[in-house]
Every structure is written in C-alpha cells, then in structure tokens.
Structure P
Amino acid sequence: MTTTPRIEVRAGPVSALEMDRALLVKLPPLPWDLHREAIVVLDESHRPRAYLNRCKHLPVPLDGGTRDFFDSTKRYLLCGTHGALYERGSGYCIVGPCRGKVLTSIDLRIEGGELVLVLAE
C-alpha cells in the first residue's frame, strides 16, 4: 500500500486568530502552482479552519491581493474579484458565480498552541 507524502507547515500561534482577521500562510510551491497560500480563519464556533487562498470560480486569490478576506459583516469569506461569499466553517459558496462549490480545505491541527497545516502532496 502506497501512502501519500505529507508536508507540515507551521502557521503561527492559535492566539493570533481573531474573528475579523485571517492568517495568511505561504505554502510550498508545486511545479504547476508556484505561489500557493493558505488562509486560516476562525469559524462561527471559534474553531480554526484552513483553506487554499483560491476562488472556486477562477484560479485567483480570494483577496485579489488586497489581504481583505471578509465581507462587510465579517460573517463570510469574500472573493474580492467576483463578490462570492463563502461560509467560514465549511468553505461552501452561498452567493456568486461559484455558488454550490466549496473552497479547498487544508487539514489543520493544533500542537502546543501552534497551528500546523498538513498537506497531502
């Protein structure tokens, strides 16, 4: 049985997360994707969630380079390019051209107060 190699990326302290702020984490490049980033946010229950910083409609960063990841209410993740809204806890798109699609989730664990992203490459 072959196992998929896993890469771990330290994302920072859990204490750095707040409901109105996303942590941006640089990910190791892939041959076809040299500028990958993850965003780590708190969901509605204040649990950390990690997603690839990429809209599901077009391959653009959610923030479009602005580093602003939330709608005006801070309730949803916002695609600055299309206005799509994604639920924080599931990554599910509720409004926009990618409605019904889900952001690419990244496994996350907490180790000694630190956020660790676990990538299957």
Structure Q
Amino acid sequence: MKPYTGSCHCGAVRFAFEMPEITDGMRCDCSICIRKGSLLTTETVPPDRMQIDAEDGALMTYAFGTMTARHHFCGTCGIHTFVETRLRPGEFRVNLGCVEGLDSLQLPTIFYDGKNL
C-alpha cells in the first residue's frame, strides 16, 4: 500500500489514504459526475484506510436518487474531494485532482457507465 494525502483548494478539507500505487483514473458518466468532471480512483478506499480532517462545517455532502452515494465537497471553496460509492457504501473514490504530487491530467483514463446503474 502507498500513502497519499490531499485537500480541497482552500485546505479546509484534508485527507489521507492508502491504496496500491495510482496508475490510472476513472471518469463516471452518471448525472452528477459528468457535470463535475472529476477523475476518480479506479479502486475504492475502505474507511479504515481513509482519514478525513475538516474544519468545522467545511465538509458538505450531496446525495440524490437512491441517497446511497454521498458526494463530499468543501463548503468553502466548492471542490469535490471524494465520494462514498453507491455499489460499495462507506467506501470512497477520491478525486485525483486533489491528491498532492499527482498529475491527474497525465493519467490514463477508463470510463465507467454510472448512467445505467
């Protein structure tokens, strides 16, 4: 496992997680992800490998449809930081654009058909 750290743009939401080395990213075409345009981790991060540190009131959550997926973002700067998935509730996919030292624009991308879940 490799340790990673990340944050929103303003730093009010910070997080650390462990997963195998990140070599690619995933784009989802569900109705919210297509609008956000985030490149997400291809693997989910279990809650015991994800630490979240946010200033009081900074971490906001949006849920819709089945209310299972929980899209987290910073209420101060608006950056989407991670999502708790619909297919694996409680596990996270991280927005790779928020990961320190990782150039998400250079990663190969796979596409996920979230629109037809």
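Coordinate-derived values only; no laboratory data. Because the structure is a prediction, the values reported are computed rather than measured. Cβ atoms are built from the backbone, for glycine too; each structure is taken alone.
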For relative contact order in percent (Cα under 8 Å, 6 or more apart) computed as 33, the structure of P, Q it came from: Q
Using Rg/Rh (Cα atoms, Kirkwood Rh), for residues 66-105 alone, single out the structure from P, Q with the greatest value. Q
Answer label among P, Q for the case where mean projected area of the Cα convex hull in nm², calculated from the coordinates, equals 8.2: P
Given 13.2 as the derived value for mean count of other Cβ atoms within 10 Å over residues 50-57, which of the supplied structures P, Q does it correspond to? Q
